[in-house]
Structure 1
Amino acid sequence: MGKRVTTQVSAEEIAQQYKYIEILRDYNQARISRLGRPVKYNIETFGCQMNENDSERLSGMLSEMGYSESAKRTDSDLIIFNTCCVRENAEQKVYGHLGALKKLKENNHELVIAICGCMMQQPEVVEHIRKVYKHVDIVFGTHNLYKFPELLNTAVENKGTVIDVWDSTGSIAENMPITRKESLKAWVTVMYGCNNFCSYCIVPYVRGRERSRDIEEIRNEVVKLAQEGCREITLLGQNVNSYGKDLEGEYSFAGLLRELDRLDGIERIRFMTSHPKDLSEELIYAVRDCKKVCGHLHLPVQAGSSKILEKMNRKYSKEQYLDLVEKVRKHIPDISLSTDIIVGFPGETEEDFAETLDVVAKARFDMAYTFLYSKRTGTPAAKAPDQIPEEVKKERFDRLLALQNHVSRDINDRLLGKEVEVLVEGLSKSSKTTYTGRTRENKIVNFKGSPQLVGSLVRVKIDTVQTWSLLGKLV
């Protein structure tokens, strides 16, 4: 089969959305005059960094339409829930919040309620919302986010529920507005979708097949961010290691990193997520060689047992994963590693779990994001007969956490008395005089500083170590 080429949404279609933005801007200006106050929007984001980045795009469209952002639902004229469906509790939370909006809608008939994101790509969810939550005005998915201006205009004009969820798309929409949450750091999506079909994961079904953005589009976005004062970018994709496989020509993620490393203005480049089966030597060398690419790798292992990894359809064994970690450390000795681990996958025995603990002890992750296995309807693992009881999962989870905390603390202890480079992000949440930032290895460092340091790279000597953060003094 030939290479499927990812296409871009046509310039005409994008121009059409800008026309709807203009119509809504005029509509909102009239409302602002009538109401004598700004019209406000509130977006609540559930889920991963991709969702955060999608919400930034929705914010960009809304501010172009004349809306102001509000932190509160109660004084908003438009409320959007951008949803996640990776774990069941995220879905239940969304339904709870949706129910609470009914009262707001009764008190304000002009309130528009929209719901989008991964949850909406599941037909049974859309049907449930249509039947039970009749106060929802707009339902759309992950593939047609760029059409939000058109959908909002339809909802405003027709006063009925607008449902527009696409099964999939091979296209990428460029040049839509975006409002970044932060000025110093930015998410840059380099590809959408996933082709891996891990047996527990709903993502390929809701985000579609892998689609890479054009390298020039990514480059232009990063150049613009640098001009706007951004110092650090995180390249996003469900599996960034697959970047370029669907494009015509010889493109790779390692090549993309080398290209972006040459750009002026950006100080640091991070990326996530890497699938172990696709982590090439070429990429390891790129991380080693590129001055701006940070020495931190997020490499989800998910489980330590080769038997469970096969059931998960991860395409590598425990031994292959540990060999890969060894290879990465050989070429980049100071790299920090983080991972994802699922506890209690169907069929996981005590022996299998012991293998996971063994991987944690041997790989020595700086940090692990640990999850109890959660059934996702539509995935093969959800139908597996040998589901693990909740209390067994929880007991294993606690043991895993205890070991990982010990490893994390041990790694951090070795930084005591050392000098580290920190990108100053701003004031710490809990203090008026303590500033916070991260090292290239993604360690959080707190120190006494001053406002003019924000956005600069400083040297900090570590004098106190905690499990999840470090304290130090400016050098």
Structure 2
Amino acid sequence: MAMLQEVQPDRLQIAKAYVQEVYESIQARNPGELEFHQAAKEIFDSLVPVFAKHPKYMESGILERISEPERLITFRVPWVDDQGKVRVNRGFRVQYSSAIGPYKGGIRFHPSVNASIIKFLGFEQIFKNALTGQPIGGGKGGSDFDPKGKSDGEIMRFTQSFMTELCKYIGPDVDVPAGDIGVGAREIGYMFGQYKRIRGGYEAGVLTGKGVGYGGSLGRTEATGYGVVYFVEEMLKDKGLSLKGQTVVVSGSGNVSIYAMEKAMQLGASVLACSDSNGYIYDRRGIDLATVKRLKEVERKRIRDYVLEHPHAEYHEGCAGIWSIPCDIALPCATQNELDDRSAKTLVANGVKAVAEGANMPSTLEAIEVFLEHGILFGPGKAANAGGVSVSALEMAQNSMRLSWTFEEVDAKLHQIMASIYQSSMKAAREYGHPGNLVVGSNIAGFLKVADAMMVQGII
């Protein structure tokens, strides 16, 4: 035992040096890709105890291989607007890891999309997908196209052009895209129609997030939002708490945010605030979800219009101020790096009990450190928002079997998956010396599953 205690510090230093060396090589090889660097840093730091305990992963170059995409595709997307003018956008698809299954990850349409963002999302997706327990690898895609303000005809023409190129690289057993920011049921429908038109067959499993009438799964719309709340439920349960009577603040007002609010309300919480890219609303009586759903899902209006129907509520320009509202539970569900260390300190000072990420990397590294230092229950995105891809995998299974499950069946499976993700993350955190740290635990649990598959498949 004494010998082991002498060796362990040396192994730890070797592992730290190895991780730092690989991280520096990523920075050098991918200059200016700050979002990708951030995602890599957060994951790499968590994996030091794994390499110290299992040097075989270092010897096999697992970290070097897993952090380099198997394939990064960039392509031109020309389309014609309603005035007859030719427009050109850039399309991306990163096929990051197929170690445990076909590439799986959403498509994002947003002006901010670039190679760095697609790679950070795809890299995170590897570990998120592994945590679900489903046989799916990691991928992501998108374009710098902005669907806001575009007509249905413009969006159809753009998505058809996008799929005309993307269809060369995807398939039910190769790469299965889904929706993400800017890509909902409308966009998925147009893409599926174009894929079918080009390929000349009905391959339902090529996309997930489809309409229920043509191969989609009941519960997919609600899955990410519901999953976040199920994850929070597990965190609270371990502390003898529940959602009943808790106050909640949710950033965003898109699909994830709306259904996180819905499930939180169903479980007895009061949701006080939500936002969009212009600002946020605060309703001390509790958000009227029916109004938000109609404004955002049907009328496609801005969140500020909420106060026209609920004049007692407040609207504030700018998004960051939403974290100044005292709450028990904070759910950042909008976009990356929306919650910084200053906002994190404000939440802590106001007595927040739990924070769970409904978006991908919405908290900066500094904000996460604040939460962990103060003992706040923190659910990282790759664990807490895995509900969407979990039900996407269930949609793939239903497509393969040519059947459909009821909403209740899908929801029960989702609830079980989220509880399992929480438990496996907690177990990994304990086993590797960071009890209760779900950032470390989820990274390690996801990594080990993929790394072990890579080890047995050889150097590929």
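What follows draws every value from the coordinates through simple rules; no lab data is involved. Given the structure is predicted, the values throughout are model-derived calculations rather than measurements. Cβ atoms are built from the backbone, for glycine too; each structure is taken alone.
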Given 0.25 for FRET efficiency 1/(1 + (r/R0)^6) of positions 195 and 371 (r between Cβ atoms, R0 = 35 Å, to 0.05), calculated: source structure among 1, 2: 2
Comparing 1, 2 on mean count of other Cβ atoms within 10 Å over residues 35-42, the highest sits with 2
Parent structure of the calculated result 8, 31, 33, 20, 7, 0, given that P(r) over Cα pairs in 10 Å bins from 0, in percent, for residues 179-394 alone is the read-out and 1, 2 the choices: 1
If Rg/Rh (Cα atoms, Kirkwood Rh), for residues 51-250 alone is calculated for 1, 2, the one returning 0.97 is structure 1
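A value of -12000 was derived for helix-only ellipticity at 222 nm (-39500 (n - 2.57) for each DSSP H run of 4 or more, over all residues; to 500); which structure in 1, 2 was it taken from?
Attributed to the structure labelled 1.
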Of the structures labelled 1, 2, one was used to calculate relative contact order in percent (Cα under 8 Å, 6 or more apart), giving 15. Name it. 2
